[in-house]
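Please go over the structures that come below.
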Structure P
Amino acid sequence: MSENDLHRVGTDAARLAGEDGGFPAQEQEPPGLTAAMEPRPDHGEESYRGNGRLAGLRALITGGDSGIGRAVAIAYAREGADVALSYLPDEQADAEDTAAWVERAGRRAVLVPGDIRDEETARTVVRDAVAGLGGLDVLVNNAGAQWARRENGIADVTTEQMDAIVKVNLYALFWITQEALPHLGRGSSIINCASIQAYDPSVSLIDYASTKAAITNITVNLAQELGERGIRVNAVAPGPIWTPLQPATKGADSMPAFGGDTPLGRAGQPSEVAGAFVFLASPEEASYVSAAVLGVTGGKPVF
């Protein structure tokens, strides 16, 4: 990507953000869809240019239909990887859009819908992805759930909400990783999606933030265990990123200021996160990188 291209990507992301760093007031019901968002997120559809860094690799991306997952899928495809997308059946329209972008890059897209809060479904997602791709080299545990429409902090956290969040963010990560490991070999990688919430938690996201802190611990733990097998395990910790998860789980009045408290003064776009996932998946560029957590936070510290 040339200097002019880099300038354009940053300028476009800033243009999409509003005066206070966020976006117009809006709200959806979970799980949220891309088409209803204003403005539409930038997933790198027009800006990401691949360089063959993942040529011939096969990747499973959970939560791959929209947001960060879609941006990663587009980037991986343009870097030469075939991609399987895990998503909820209600997100079929978004998943098909993402698959179309993968196929436009000349790569194979495998759709594996299912609610991964259920153990057998989560494991079946991996089996179907492996069957469709003919193997597996990269696992991206990106799927996440949160709920922030709360006024009284922990007093408003219900067992039902917490159960759903922990199952998506932690249980499914365990089940999917366990099922994927027999298919991963030397040079393969696992990339987990953590969050700035692990380091700078919001009061309304106490349960979500707790799971993201756990994911950073799991990442380091797995890196120690799998290093001798030549499998690298890392994480990306995004800051406030404009994805359907935001209007689908937060109040409409929080959107205009969303991301405005970062040092860069705005929320990020999914396209601005994808490069970190590409780097960590690259068997050449990140061959000696494991147990790392890369922050893409708009300037908020990750340590």
Structure Q
Amino acid sequence: MPQHVLAIVDRPSREAPGTDAAPWRFVDPGSPQLTALDLGATRGDGIFESLSVGHGRAQALDHHLRRFARSAAMLDLPAPDLDIWRAVILATIAELDHPGEAFVKIVMTRGIEYGDRPTGWAYGSVSPDFTKERTQGVAVVMLDRGYRHDVEQTSPWLLAGAKTLSYAINRAVGREAARRGADDVVFVSSDGIVLEGPTSTVVYRRGNELLTPGTGLGILDGTTQANVFRWAEQQGLATSFELTTPDLLRSADAAWLVSSVRLAAPINAIDDEPFPVDAAFTAAMNEWLAALDD
């Protein structure tokens, strides 16, 4: 049973010049595949999605594909052929053939500099063990993202809300969190509105209501957050979007960073201040997320 699978997508978009080759092909994940002239490598000029796989099934597949297409449109990339991307995701999962937790990451770049065809690939792998993060939780620091909460409306060219390969800042804030003795980060806008984590969505509980920062903030449309809300509604909880301040978050009964592969990691400290963890609630949430088959 392979631990890693790589498929090169030779026909990632119907809008780009075609090829007579098959839509995709499996290749050796340990062999070089990407040219040094690819704009994904030299400029971070591309998009990606990471899908959780549970028991051989892709989770939130349609939501991820919609977000993939939206990110492409925001970057003026050729529209991805979602039928081909769906098929290659399912083929990658079948090739990986792992009974437990896994993930598939799909990537589309603008292609070779001065070329006319995007580059695409899908990488499947067995997931890391996130038991510690899911049970003990993560300590977070709040860091200024450097722009206002309405940047999506005022400055759409900054691509707030697109899932791009330009991850230098997200990696940098992770190192800053480590320097401060924390595990992760919650971004706050320059005018004091809670946004998201570098690779996650913020969800918090207040009484019998589960909430997440409001829409139109230049943050990702969270796939896992949407599923968490589905689960919460099944438990009889209300769900809502809210313009969230740091004080509102600190006053919550519990809070989580939720993402496709790590699932729900409870926040156990904010800026060095201990924060309550609801272990039973978290365990039930993660059990449901891990068992999802759509």
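Just so you know, all these numbers are worked out from the coordinates, no wet-lab data involved. If you're wondering where the values come from, they're calculated on a predicted model, not measured in any experiment. Cβ atoms are built from the backbone, for glycine too; each structure is taken alone.
Points worth noting:
- Of structures P, Q, the largest value of mean projected area of the Cα convex hull in nm² belongs to Q.
- Which of P, Q yields 2.4 [distance in nm of label points 7 Å out along Cα→Cβ at positions 21 and 277, calculated]: P
- Structure with the greatest value (metric relative contact order in percent (Cα under 8 Å, 6 or more apart), set P, Q): P
- Structure with the greatest value (metric distance in nm of label points 7 Å out along Cα→Cβ at positions 165 and 245, set P, Q): Q
- Structures P, Q, by mean count of other Cβ atoms within 10 Å over residues 45-52: label with the highest value: Q
- Mean count of other Cβ atoms within 10 Å over residues 117-124 from the coordinates reads 16.6; which among P, Q: P
- Distance in nm of label points 7 Å out along Cα→Cβ at positions 69 and 109 - highest-scoring structure of P, Q: Q
- Looking across P, Q, the calculation of helix-only ellipticity at 222 nm (-39500 (n - 2.57) for each DSSP H run of 4 or more, over all residues; to 500) that yields -8000 traces back to Q.
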